[in-house]
1. Suppose mean count of other Cβ atoms within 10 Å over residues 149-156 works out to 16.8; of I, II, III, which structure was it derived from?
2. Of the structures labelled I, II, III, which one yields -13500 when helix-only ellipticity at 222 nm (-39500 (n - 2.57) for each DSSP H run of 4 or more, over all residues; to 500) is computed from its coordinates?
Structure I
Amino acid sequence: MTIIENTYCEAFEGLVIQLMVTAQDAEFLNRAVNAFTALPSTVFGDAEGGIVRWLSEKETIDGRLGAIVQLWVTGTGKKATAKFYEQLGRRMRQGILVVPTTAVFDYYPKKIDAKLNMMDNVGHCGDGYEEIIEKFDRKLISVPIMMGYDFLIEEEISYAKGVMGGNLWFFCDSVDSGIKVGREAVRIVAGLNNVCTTFDVCSAGSKPVPPDAKYPEIGPPTNHPFCPTLKDKLSSEEFEVPEGVLSIPEIIFNALDLETVELTTAKIIEGILDMDGLLKISAGNYGGKLGKFKIYLRELGLKESYFS
């Protein structure tokens, strides 16, 4: 029987946008969306992105194939906002604009006043030939490109505070079971609104840089007490992998609000609890020092008999 550890996941605030990206066909859409959301590297002072879900032609603003994506940056102040704007423009220009037939629409689900004007960091790729047009009841920047199909992006993109770093750890009896459980968790998240995974099935849960890291210049290192392959290299006091556990994948998810993080956590646990090879469910935290949010697994409405 799978046991849920009586612990909490620690999450923190960041800035987020949610977009709808569309394209003529699946090949171009996949290329654009994956380029935009690639490299989840907030820890290096960059930004991180994820795919919320894929859309059929009947679900999109312009009647083509599409996807909902998010982009995130840690922090919420002026420096974070400036970094967010720069990173958004870079990923938009180099990840989506260069892919033929693409268009981008604001898709934040609530009406908010905080907006990023996309002319200076994307629109001016038209080198002065860009223009504002009205289409689909929206103001769009039309950027002429050599392909013969102008790139379209909504003039203003909504941004807001969100919750980053929701996570769960899955203690499994083999690498194969770890992969299956992790992939099922990702599938569950893909069925929910306003939440994304930034690392898919994550193979390397991290630990705080100070004071534990030997090489802090490269960012958070592997959480070595939980690496099953270090059993013979660590003391029994330091090694924290339970007997019989050979794989500990992690899933990390960001959402527009705390309620969605809590819902996602509960849905994942309920969806994987009876899977073969899963021995224990836990979560990553740093003693309350990382972020302002604590999602206690025992407070998600799950059966009390599941907990250790």
Structure II
Amino acid sequence: MRILCLGAGALGGYFGGRLIEAGTPVTFLVRPARQQNLQDKGLRIESTYGNYATAVNTITTAQGCEPFDLVLLSCKAYDLDSAMDAIAPAVGPQTMILPILNGLSHLDRLNERFGAAHVLGGVAKIAATLTDDGVIKHLNDWRYLIFGEQNGQLSERVIALKALLDTTSLVAATSTDIMQVMWEKLVHLSTIAGMTCCMRASVGEIARTPSGSALMKAFLETNAAIATCEGYQPSDAFMAEYHKILSDPQSPYTASMLRDIERKGPTEGDHIIGFMLEKALKHGLDASMHTVIAVHLQSYDQRRAAGRF
């Protein structure tokens, strides 16, 4: 299977690197600065599941490439338009695109651009970050990739991709209800990102305050209600898991969106919190917390745009 990975950051670099480690060739489509870093120092992963470093094949444009069998799309939501332009020359009649972006709204845009038959649904569950020196640091024991056809079929290409990923140290799973999985991920992410960004603190630091856990759990319940109104009620097991996570006063867990803020970068606030705010208002649910967090993130964007850091 010929694989193109758009980006070699925390997610794309980790998943692509583990595929290379298992013997599967991967080409990384990256910006010139990242290409230079990879050429000079190689792809480097630091993880409890094994450090790994290797030279990698990189390109800065897909123009002139033969179509790939799989395009792993690991960009941020705010880069989706340019990412679609970048991968378009690599997409042929049989190419499958696996986006592992946060949220949901990117699916409609990918479907419109490439056709739904080319686009899988996907969820990555991993905490990783890219250091200033280009090292991918794996931050916990999550290394999950769940994917499936949008129409729920267990297709031959999905089965083949699962078999390939099973040769790696990743934990891969197929789903015949990937939209349910993606909605649960969005409930999780909007809760963690919203709370850790608004409070500028980890889950544990928030939980150690008198009302922190209760506030996070209330926000979780509201996000779950949004998903339910959209036809994707989170499972009891999912809710129990995240109630436990939000009760842990020692948890170091933060969302990547908070790390984006801490490095003074752009965020996916509109794609995650803005999306859920819109859905809460649509269904007549209490949108007060979503509004506060959305305004908080938009105000950060205003200060960033004005260079006030």
Structure III
Amino acid sequence: MLLPTFEFHEPLDLEGALELKRDLGENARLLAGGTDLLVHLKKKLITTQNLISLTKIKEMSLVTQEKNAIVIGACATMAQLSSTPIIQKKFKALKAGCDNLGSHLIRNRATIGGNACNASPAGDTLCALLIYDAIALLATSETKREIPITDFFTGPGKSCIRPDEILTGFRLPIPGDNSDAHYIQLGKRKSSEINVVNVASFLEYDPATGKVAICRIALGSVAATPIRAHKAEAAMLGQAPEEACFFAAGEKARREDCRPIDDFRGTATYRQAMVGVLTKRTLAAAYDRARGACL
């Protein structure tokens, strides 16, 4: 299959890209890694008159550290993020999501911004962005705005990005001491397959009491968008982080937080059951990591 005809634009800085997006609006698509976009263009699932490549804009591929947060450029690739020391040390669930996306070839091209803009309920990095309380950074040629990641996804394949906006990156608060996270994806194969269920959990405990102080759980592939499991999170707060507590949170996530459907990858009943299992496992692993019991 051949690509359709379009005008190709390759700005060298963000200002140039924003001006093009302002002028072309809905008549233009943005190209980062292209692992989904180019396939969709070839299959004629989408069409566009203009393609704006962001690959020459250096600042959009950087991972920078601020005082209490990191900023990840939207064009940072999965392979790049996986090998970044601060990601490896403080954002293990994000690293796991990057490592689980596709094949080695795909991870060298696919970007975190593309994964977010694709807005698949099964996206591998999206649960991690949710549990790390990421802020999406959006810009136009005239304004900037910041959106909590919980408000970013509006439906399958849909986000809150406006026609004249570009997602420039994400800001993630650096997790404190006595905290860690874990991510598990369940698919029919190890790679190159859309997830059947994916779950990420973040847990921070109070060393003075040993009780759970902060808990965030995100579920993928079980609703129209990646979602936070608020009922399961509430069940964890103030509790002793032990197996019975993790099991109870898994049951809350399974029964009250997820809204799966049947499709060719799995039934809703199976997905619900796996939400309970994976929630329990990710919470237990996050706690083990937080107290230094495992790497």
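All of the numbers you see were taken from the coordinates with simple rules; none came from a lab. This structure is a prediction, so every number in the text was calculated from the model and none was measured. Cβ atoms are built from the backbone, for glycine too; each structure is taken alone.
1. Source structure: III.
2. Among I, II, III, the structure yielding -13500 for helix-only ellipticity at 222 nm (-39500 (n - 2.57) for each DSSP H run of 4 or more, over all residues; to 500) is II.
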